[in-house]
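Throughout, read-outs are computed from the coordinates displayed, never taken from laboratory work. From a predicted model like this one, the values you see are computed outputs, not experimental measurements. Cβ atoms are built from the backbone, for glycine too; each structure is taken alone.
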Structure 1
Amino acid sequence: MFKINCLNPIAAVGMDLFTEEFTKVDNFEEATGALVRSASVHELELPENLQAIARAGAGVNNIPLDKCAEKGIVVFNTPGANANGVKELVIASLLLASRDIVGGVNWVQTVKDDADVAKLVEKGKSKFAGCEIAGKKLGIIGLGAIGVLVANAANRLGMEVYGYDPYISVEAAWNLSRDIKHIKSLEGIYKECDYITVHVPLLDNTKKMFNKETFAMMKDGVKILNFSRDLLVDDEAMEEALKSGKVGTYITDFPNAKTAGMEGVIAIPHLGASTNESEDNCAIMAVRQMMDYLKNGNITNSVNYPNCDMGVCTKAARITINHKNIPNMLGQFTTVLAEENINISDMTNKSKGNWAYTMIDIESLATDNIVERISSIDGVVNVRIIK
């Protein structure tokens, strides 16, 4: 029986997928697998029996990835499950940045009780006029699940779309409209575009990628949209850019103490994926990945271990091994099995950074002795008998 703990409420459409082999528990300490949305795992003591954490969403800043990897805990996320919800809000924000809709709506509330409100509106509406997005240049940094959807939608709205992503996947490239212009450098996006929207993870080389130096490359009055991560933008530099007119409008889905009250900022309360459909899609994907890993040993969309899939085990047993990505690990595993007179019917090994994952299907039942011997190999952090 696999014990599942939810650190946040998870949509019922996902939880209902769990079969009778899984049971929900209230205590994190008992969990074999944990589901999480926004709750922080950094402060929690990771249970000895915990095998997997599934984040119902894309970002995993709330999970200690290295600590989990060291304990053999596979961390999943759900890339693309909320992509359409974010895309729709990005498109809406292009319009919010172009026409002072927010300012106009707020102004109407100040005169709504005036008997001549209709006349006041006709007289005052010119203060909130803006421009159309058709024909304008949109730069998209990051052409993953969200970036591709934004690019195609903006293209259909008549924008001239420029895309930058040196690591674009084959799948994303196939889904991208042929009208999107592929830009080979960030400088090309900064210099050419009237609007810039960013869809990349927060890494050492993307932290504060919007800064004094990059703002200097941009067109005067550029509109910047951030639906990825707060720390991609240097807030101090953004404030100066807004004051000088270098940036016309900054729309962020991550308000903080600095940006929430900053003039020229439209701060949205992290609504990018806050749709019923996105929450359902994330829950379904997270639960399916969790079940497949715990039952079959397969890894899909892990952020700290490599993806690895051998389907459902049809042999006598399957052994899975989480281990360090160092030489001669496979040799040691196969030596143990040979000495135990165990024949291997199928095997796969994948690596990701410092960590690796091995799946071995064998033609005899796995014994506790085999698990003990493999577990004792230097660099092995977790061994499971799947069947």
Structure 2
Amino acid sequence: MGMRIMVDFHYSDVFADPGHQIKPEAWENYSNTQLQDAIYNHTYEVMSELKKNNIYPEWVQVGNEINSGILLPNGSTDNFNMLTAFLNKGYDAVKTVSPSSKVVTHLANGTNNSQFQWWFDNFFNHGGKTDVIGVSFYPYWDGKPYWELTNHLSYNLNDMASRYNKEVMVVEVGGEESNPFDSYWTIHDTINVVNSVQNGKGIGVFYWEPQAHSSVLPDRYQLGATRAIAKNVLQYSVAIDAFKDAASAGGKNLVTNPSFEIDGMTQEPSGWTTWSNGNDDANYTEAGGYSGNYRLSHWKSNAYQVSTYQVKTDIPNGTYTMKAWVRGSGGFKTSQMYVKNYGGIEKNVAIPKTDTWTQIVIPDIQITNRQVEFGFWTDANAGNWINVDDVEFFIN
């Protein structure tokens, strides 16, 4: 089918991660020299079997989330000399069988730049060999929404690419199955971050594990990209569409927190700025979004003026489009989606009176000064309301 393949060696009888780097039982009593031979022989054997079947992986991970090392305790980061020797044996075996395969060295916590610098400084200072630095990116495990973390991910990837002159990729990303629209934007923005790495050194994003679902797994792992439609029957959720959409024309969505997906209700939407005439509480998030769990709402029992907006600077000049899904009560003095301060006259479109979610669009926004303000403005009578969700602002 023309698909490219990554093979990931864990060198363990269990799934390897930062807390589990356990030697295979068959290797338990091996000396360090024997462990080096075992890594080489196992890697060589698997790669050779693939070669017999005319399979040449584009990428091969030597170890999985090896923050603490591999084959503990022998290959611990407390002994970087031995850890590097183990990893280099895997590298050599891959290249002997398939010189074109790119070897990936993979750490978890892809937003932790200081940890990555410490680890790879030690690795390369001990003669470590690799082609690609791979990271895991899981906002769920970090306990924060993705939009608070993508800048840290971007900084780390760019730093790794420039500091060590290596290609970088996100070899694991995932979001909660219960919130597929938040997962969609997690994937979408992760792809855009990788695509934006300097000098074209960002080379890809993998989802782990898209076909998982908590209802069919013993450990109830809940970061898949599926939904259960019948007993033991799964269907991909909208989350997986992000791979296609991020690759299509239009490029990166510049909106921070475009779907207002936050924990809690009746609070100012994270990532957005509020202006009002003393009625900040007319601007809030609540349950019942067009797609995800939440939406932006403007409403108050008395007359109010409020604006919810974002300002973007240092963006490329060019032609942009803004879109959003909205509903509204009507009866306003003014209620609109707008863009301004982009080098041209303000553009806006009225939010219609409708109980049905409706997408509105501002096309042909010609940014000439590398900045823009976009948002939603309501000058309302008592009881007027609007709902907003899934906001997009992108270069055409």
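Structures 1, 2 were shown, and helix-only ellipticity at 222 nm (-39500 (n - 2.57) for each DSSP H run of 4 or more, over all residues; to 500) at -7500 was computed from 2. Taking distance in nm of label points 7 Å out along Cα→Cβ at positions 109 and 221 as the criterion, the highest value among 1, 2 goes to 1. Once mean count of other Cβ atoms within 10 Å over residues 61-68 is computed for every structure in 1, 2, the highest value turns out to be that of 2.
In this comparison of 1, 2, the computed figure 25.2, 92 for Rg and Dmax of the Cα atoms in Å is attributed to 1. Relative contact order in percent (Cα under 8 Å, 6 or more apart) computed as 15: which structure among 1, 2? Of the options listed, only 1 reproduces it.
By the measure mean count of other Cβ atoms within 10 Å over residues 173-180, tell me the structure among 1, 2 with the highest figure. Please report the intermediate quantities before stating the final value.
Working: 1: 13.6; 2: 21.6.
Result for mean count of other Cβ atoms within 10 Å over residues 173-180 over 1, 2: largest is 2.
Across the set 1, 2, mean count of other Cβ atoms within 10 Å over residues 325-332 reaches its highest value in structure 2.
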